[in-house]
Structure 1
């Protein structure tokens with residue numbers, strides 16, 4: 001009886017891997033047996049994530065990258081292919097946060113920063129991942145975009161963020177359609193309020209009626225469990241959209 005060939009290690013890339021949900025995703029994927037490249041603007045925070053994982057350079061690399069810069073994104077994916085030889089998963093997580101303001105007071109620089117990172121950066125990384133997954137052997141892979149409940153229903157005073165996340169929703173649908181001939185699956189995870197990992201209190205959020213309320217949260221583990229579920233699916237199966245949020249969080253109708 002012949003021995004069964006060992007299962008191939010899966011290779012992933014997480015953008016925004018130096019903090020927040022990106023760091024949580026990276027640590028969960030590494031603990032689940034993935035090998036990873038981590039991208040983000042700040043080298044020191046990426047190094048912290050690597051140190052927290054306890055994984056060696058054969059399993060995790062950090063590549064400082066501004067994903068709004070096409071040349072840097074091209075170099076990022078070249079580094080992944082050189083180090084690991086292929087790519088099975090892109091978690092398109094990086095985004096930009098700016099102050100919430102009424103529409104007349106939105107600063108153009110803030111608008112441009114959100115669009116450049118959340119929309120253009122997500123597209124550039126997805127485009128390079130698409131090329132890599134299409135051309136590698138075995139062909140295919142999975143792209144998971146980090147959306148938000150705001151990709152479906154807005155919050156007050158968040159027009160830049162809401163617009164950007166609606167654009168990510170369109171990217172997800174287009175990538176899912178265009179990836180079919182190449183065994184490239186694309187889905188989106190929309191995460192509600194997550195308990196602050198630094199132990200700070202959950203801030204009050206503006207509601208649809210203009211009032212403010214401290215909303216319920218879920219531990220970050222609910223997010224990582226959901227992400228691992230999506231990442232673990234065989235390529236003949238896609239989780240198109242997954243929304244995970246506190247049961248009592250205002251979302252449907254936004255209150």
Structure 2
């Protein structure tokens with residue numbers, strides 16, 4: 001199997017994991033829809049693509065109307081959707097729950113969970129009703145879908161919820177040849193993790209630097225998951241910097 005000529009949606013494609021994953025799909029010959037809030041960054045990410053191979057759509061994934069417009073654009077341009085990498089996310093500075101404002105809570109919840117729901121809803125709908133039917137949704141979980149970092153109530157809560165979304169989509173998708181898997185990522189080098197090597201709070205109260213891995217490894221893993229026929233599925237994959245303090249945490 002190959003992702004060549006498959007139609008792939010990558011959210012959060014303007015930077016970090018999403019950007020590199022979208023570029024890797026393009027290099028593999030897929031037709032890629034890149035979405036994020038910064039259109040100029042999306043266009044930069046796919047600058048080397050051939051005519052018709054990419055589509056850049058500025059979209060706030062937490063906005064229902066914008067997400068509906070995104071899927072309308074995918075349908076009118078390519079007519080179907082084979083793979084959705086549900087990747088967009090954000091965070092706020094770490095703090096105890098009583099210091100967390102409701103606005104900060106909603107900032108993370110609206111993108112990481114509500115946005116993931118809206119994208120999954122749109123992708124599932126396209127895949128269910130297209131001909132031939134079916135497709136694959138890959139949700140970006142996190143190491144935080146397993147265990148929290150100190151002061152990470154909103155982020156960890158949303159990532160635990162993503163696991164529930166993944167499991168339910170896997171179950172509900174069986175009847176429609178829609179496979180859903182989750183990739184849980186630990187310490188991939190990106191704009192969001194630049195500070196990891198300077199020091200992060202640990203569960204024992206200390207602050208210590210953490211190793212990171214090349215984001216290309218994550219992109220390769222997502223493409224590998226997408227290479228499978230719909231009769232097979234990577235339900236959950238954890239990919240992480242080998243020496244990050246995850247195993248044994250707590």
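The greatest value of relative contact order in percent (Cα under 8 Å, 6 or more apart) among structures 1, 2 is that of 2. The value 21.5 for mean count of other Cβ atoms within 10 Å over residues 123-130 was derived from one model only; which of 1, 2 is it? Only structure 1 yields this read-out. Structures compared: 1, 2; top value of FRET efficiency 1/(1 + (r/R0)^6) of positions 59 and 227 (r between Cβ atoms, R0 = 30 Å, to 0.05), i.e. the largest, recorded for 1.
Say we calculate distance in nm of label points 7 Å out along Cα→Cβ at positions 115 and 147 for every structure; which of 1, 2 gives the highest result? Across 1, 2, distance in nm of label points 7 Å out along Cα→Cβ at positions 115 and 147 peaks for 2. Comparing distance in nm of label points 7 Å out along Cα→Cβ at positions 51 and 67 across structures 1, 2, the highest figure is found for 2. Source structure of the calculated read-out (percent of Cα pairs over 23 Å apart, for residues 107-234 alone, 44) within 1, 2: 1. Here Cα extents along the principal axes in Å was derived from just one of the structures 1, 2, and that gives 67, 37, 35; the source is 1.
Each reported figure results from applying straightforward, stated rules to the coordinates on display, with no laboratory input. Since this is a predicted model, take the numbers as computed values, not measurements. Cβ atoms are built from the backbone, for glycine too; each structure is taken alone.
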